[in-house]
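Take a look at these structures.
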Structure I
Amino acid sequence: MAQSGGDLLITAAQVLLPDGRCLPRAVEVRRGVIAAVHEQAPPWQGPVLEGRGLTLLPGVIDPQVHFRDPGLTHKEDLVTASRACLRGGVTGFLEMPNTDPQTVDAGSLAAKLARAAAVSRVHHGFFLGACGDGSNLDQLRDPGPACGIKMFMGTGKGPLDCGDPAIQEQIFATGDRLIAVHAEDQQRLQQRRQALLSRWPDDQGRPADLHSDIHDVEAALAATQRAVDLSNRYGRRLHILHLTTGAEADWLRRHRSDRISIEVCPQHLFLDRSAYSHRGNLAQMNPPLRTGHDRQVLWQALLDGVIDCIATDHAPHTLAEKDRPYPPSPSGMPGVETSLPLMLTQVALGRCRLDQVARWMSERPAQLYGIPGKGRIAPGYDADLVLVDLQRSRPVLRQEVVSRCGWSPFEDWELVGWPEATVVAGVVGYERGVFNEACRGRALTFDPAAMVVSPE
């Protein structure tokens, strides 16, 4: 049964405050909303979550996931995915339209929302997909409760492939809602796939990292430049998904407007093409892994504010599917369980600050999509929270992965900042390995007028 917002007192934690300070505080929650942040715990009769020795952060909002529900649930579904979210401190997600059926009209969107309302342990929102033949332009004009429009500029998503420049232009000219783009040039991808695969007509001798050569830097940069041009010409809010190349980051540093936002994924901050040598196809994703230099440039762009936020692009496949030879092997990897510990490990190493991580993973996603009441620990904000242990290191273990796919590209990495408890609207959904199966999230709301694209 779905739970409404709960009452809760979180005591003795180091609380990350909106001004960036981390101080010992008690957080009082009433009906799922933060009522007060106290220096001392007040008298309390309700549920208590002990935070001694732990740090309280706003819950993560992951603005790009593929949870495979409906139609591809042998890989993942909304139950397993939202439980994985809880384990990773993710209290809200925005999910992509490439399910079966694809989310391209009001009916398919309503079905997803109904399914999520029934089973999702965390808050949820869904994109409406643009069709590559322009057949759902009327739907895109008013996408209703969708968080935005998703446009695949290239990668082979069948009916969702919007590789035709004329169709791309029509999509940008239709309506006024946010458009999130997977920026790869379809024509160049097709040309390079044909040319490079012809050199290895069978599996023998085919390089493990051929995928990164097919999906090259030029394909990404050309599509990003086109998307920015369309955004500028039509005055359209644009979100560039999963940036991967230093060339794109450097170009966007000079050319992004105040209506454009950008995200990066942990895999493109922490992995490069060398991962193919020891992870094989588990390292295959779209867009692909790049070079160590690209990672460095992306990191600097994130620290400088050129990149706004972090998403996972959680896109699981089974180990059997991943074991196929390239190119039938599918692209994608799980990420919601490890994204926060990966970033908090960088805090421990001195690469970034705790408040920066909270900004990239909580506050900025809420601002960019106009999600009210999310992303800060302050009175009046929703009590979507995560208690993490910044003192203890633990490895990523395959046997502990909650996602249905049962693997992670970061297996055996030692990480700090694992969630000890995750709170959704004042309800403890996860605590020290135990899930509250009654915990339910709510449909997120999106207010275009409340979007903050260029932070103060």
Structure II
Amino acid sequence: MMTEHEISVARHCIDAAVEGGADAARATLSKCVTDSCTMLNGELDKVSHCADRSIYLYLFVDGRYGTFSTNRLDKEELTGFVLKAIDMVRMLGEDRCRQLPAKERKAVDAVTGHELALYDSSYEETDTETRLARAEALSIFAAESGKNDLPYRIISEECEYSDSYEDTYVIDSQGFEGRHTETSFSSFSEMTIEDSEGNKYSGYWWESAPFFAEVETGKCGPNALEKAVSQIGPKSRRGGSYRMVVDRNCASRLISPIFTALNASSIQQKMSFLDGTLDRQVFPAGLTVMDLARTPGKAGSRLFDTEGVATEDAPIIEDGFVRRYFVNTYMSAKTGMEPTVEDISRPCVMSYLRGEALQTGEKEVSLKDILRRCGSGIYVTGFNGGNCNPVTGDFSFGIEGFAFSRGRITHPVREMLITGNLMQLWQELIAAGSDARKSARWQIPTLAFDKVSFSS
């Protein structure tokens, strides 16, 4: 845990900056500890421990701005560090758009760091022996490799257990103080198999949550193996226009460019295909994407951004209308746009069925429901490379997945590519499920689109 002495060091930096001639200053003290144990083919492969404790200093001096960092927390040494940093900032060019956020925009309820209940006290009892035992429990290599008469053999298995603790304290010269504390527990497994013809296939699975009790470690190995085995016997599929269902575990690939395009930095640099769309309907009616930043106990939640600006639960896209750009203090001053928060915290795509008006929580929409609704097409379970043009929204992604017919998966497909434009793609949205993984920071469910261009 972060100590009162460490917090006093951050306060000392602000005092030293103001006394040294800075017009304004912000300091972020970050303390992070990560431990992991990795297994390879049922044997312990690696144990790692990483601890970081650093101060990041943001200085505003005579219309100039600079950032600095150090992991040396001796107060006397830091005084000299701060004064030298101020001298360096004075050598930079002016940028009067750099400033601290207005006081009234900052969070006032992030006092202890535990307001969002993201800290698992069991972390304190987790020692090296416990971590090793959890990593060993992930491995299914010995049990599965010993089975006979299987149409495949296991080539390799890699699995990892990790946990982390992060404590962040932010203070500035306007009187703001905010703290955020959280834990994270993760399990991961990747299986590589070989079929009777020598073809190799890989599958992976992960579990992650702020609380260890929410991590279903027993699923990792079996699910990873199942994903690998399901790829055996892929068939080529002729290119054309198909309905596309995108698995919840990779659907973020299709929405992350939207959040990037909604960032004021992208707009200011003329690198956004969503420039000029604020309060315009450019997505299908009924589609709503919320930023549920203040949900207690859920990964990704936070009360303030890195500037100390208070977050809020707010719509990003509401019934197809773009409702929010992500505008930090600097971009607001530079562009004249209304300031919001610097970026998204915990995006949640609400359930959507084309042609049906859904209220939040009104109807459960599963993968099976969506496959049944779509009838036939391609079920995408992963993306292999590709890119999206930030200016136009044009994209090209390699995919892996399965063909489905009459709502049922039939066989795996290989060497297929999807191309198109993101704005056009989202206009063809058929459905968004209610099956986002509960432990994930980004609550992106299964998605389905019509008229997607596939090529082999």
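Values in this text are rule-based calculations from the coordinates and carry no lab data. Worth saying up front: this structure is predicted, and the values here are computed from it rather than measured. Cβ atoms are built from the backbone, for glycine too; each structure is taken alone.
Looking across I, II, the calculation of helix-only ellipticity at 222 nm (-39500 (n - 2.57) for each DSSP H run of 4 or more, over all residues; to 500) that yields -6000 traces back to II. A value of 0.80 for FRET efficiency 1/(1 + (r/R0)^6) of positions 79 and 319 (r between Cβ atoms, R0 = 25 Å, to 0.05), calculated from one of I, II, originates in structure I.
Can you tell which of I, II yields 21.5 when mean count of other Cβ atoms within 10 Å over residues 55-62 is derived from it? It was calculated from structure II.
Given a value of 21.8 for mean count of other Cβ atoms within 10 Å over residues 7-14, calculated from one of I, II, which structure does it belong to? Comparing all candidates, it corresponds to I.
If distance in nm of label points 7 Å out along Cα→Cβ at positions 95 and 119 is computed to be 0.8, which of I, II is the source? Structure of origin is I.
Taking relative contact order in percent (Cα under 8 Å, 6 or more apart) as the criterion, the top structure among I, II is I, with the largest value. A value of 1.10 was computed for Cα Rg over 2.2 N^0.38 Å; which of I, II is the source structure? Structure of origin is II.
Match the computed value 4.8 of distance in nm of label points 7 Å out along Cα→Cβ at positions 135 and 391 to one of the structures I, II, and report its label. The read-out was computed on structure II.
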